[in-house]
Structure I
Amino acid sequence: MALHIYSPAFEEGGVIPAKYTCEGADISPPLEWSGVSAKAKSLVLIVDDPDAPDPKAPKMTWVHWVVYNIPPTVHGFGEGIHYLPSGSKEGLNDWKRTGYGGPCPPIGRHRYFFKLYVLDTSLEFPHIPTKAEVEAAMQGHVLQAAELMGTYKKGD
């Protein structure tokens, strides 16, 4: 069975409802996944926007959320999750804080990728890691990967 991530709030390639953005409640959308390998030791969720600041001339990938060491028995996160599953930890987003930061594009329609990775290990850091540090630690340990992409433009 292949790994699959989806949201009951929006379809693959669809518009992310404003509720989950800086123009709304800025809470995380509900996410669900299936097909996690029996060999999994932990999961990683990274949410980012490769279209920053302007989709016509992107200069960086803006990190919205980093969650690692999600237990493989977890099959999703509820809307506006306040308490992560036991053992889960958060990395820094590009606002230099932990937690979810919703879409807030300065110009144009941006793409937001919700990337789920299944690892054969757990990750340990002596500090709160960045996305780059989490990705570096994942090298050689990714068993499966899946992504969900949604879009948002201010005013949607």
Structure II
Amino acid sequence: MTRRDRERAAWSLRAVIRVVAREVFGAPMVTRHVPGLSTPLQDVEPIAGVRAAVFARDVATGQVREYAKQARGAGHSWDDIAQGLGLDRVDGPQTRAQRAYLHLAAAHWRCTSCGALVTDRGPFKTAPEANENGHATGCARYAAEITAYRQGNDQ
């Protein structure tokens, strides 16, 4: 994503927050004078803007968790999710994947291969059998994960 794309997306999100402030929280429009600008700005009443922005933040946080669960269910690793979260690799006792798991506390997700609700203990143990419980017998995704792990560890 380019800087211009990010700026355009940020402006779009701000516009949605203003709409929520007006339509949900009943914010009137107010005029603000900004130092350095000759034309005053029209915006929503600030407290309603705060309420709308907090609401947007809470919805976004829920979406992050939901998409992370969907990603695990589809077979993405915790490290893949950490990359999506923008977590950098750091020196320390926890891996980036472990930090993503702890950040999201996403302990349950639905496997898109077998449809079962899986309990995920995170990336703290290496073997899939130690991390994931609940896959249906014969789950192709889970079997592939176990095979990949064993091949990577020459077992």
Structure III
Amino acid sequence: MEPKVIRKDEFKVMGMKYVGKNKFGEISQLWMDFNPRIQEIKNFSPDPDFGDVAFGLCSCVQGAEPGVFEYLACLPVSSIDEVPEGMVGKVVPEQTYVIVEAKGIKEIGSAYEFILKKWLPSSGYSAGDGPDFELYPEDFDIQNPESPVLIFFPVKKK
């Protein structure tokens, strides 16, 4: 895993939200529920840096019990004015990220572990304040266990 640090401008997303611990694979179910509804998003706009992508946006939930997080299966949009029923829009602030590529969904946990336990302690960076996210490129193939997923983890200079 070769990490790369970039600055990403503010961007907007729209999609479906899950809050919990993902004990029973709820995030997989969220994607299965979201994918057939993608065409309802009228303001889809390719990401200026990465093109036609999808995001899995993760955020801490203030005041929640340990292990609870918010996950948004979403697409980049130009506006969050017209939100379909059952979906949410969100603005992701400008942020510096370290990016690590995971070879398939099965490696996402390993990518986060690499960032937190190996790269971050010796990098000159500490964890940032914004959400982290998975970036699924246009050619991502759920059937291919090696299909790459990019992990974006927020960082700031120590």
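A value of 4.0 was computed for distance in nm of label points 7 Å out along Cα→Cβ at positions 9 and 25; which of I, II, III is the source structure? Label of the originating structure: III.
When distance in nm of label points 7 Å out along Cα→Cβ at positions 65 and 81 is computed for each of I, II, III, the one that comes out at 4.2 is III.
Only the coordinates and a few stated rules stand behind these numbers; no lab work does. Keep in mind it's a predicted model, so treat the numbers as computed, not measured. Cβ atoms are built from the backbone, for glycine too; each structure is taken alone.
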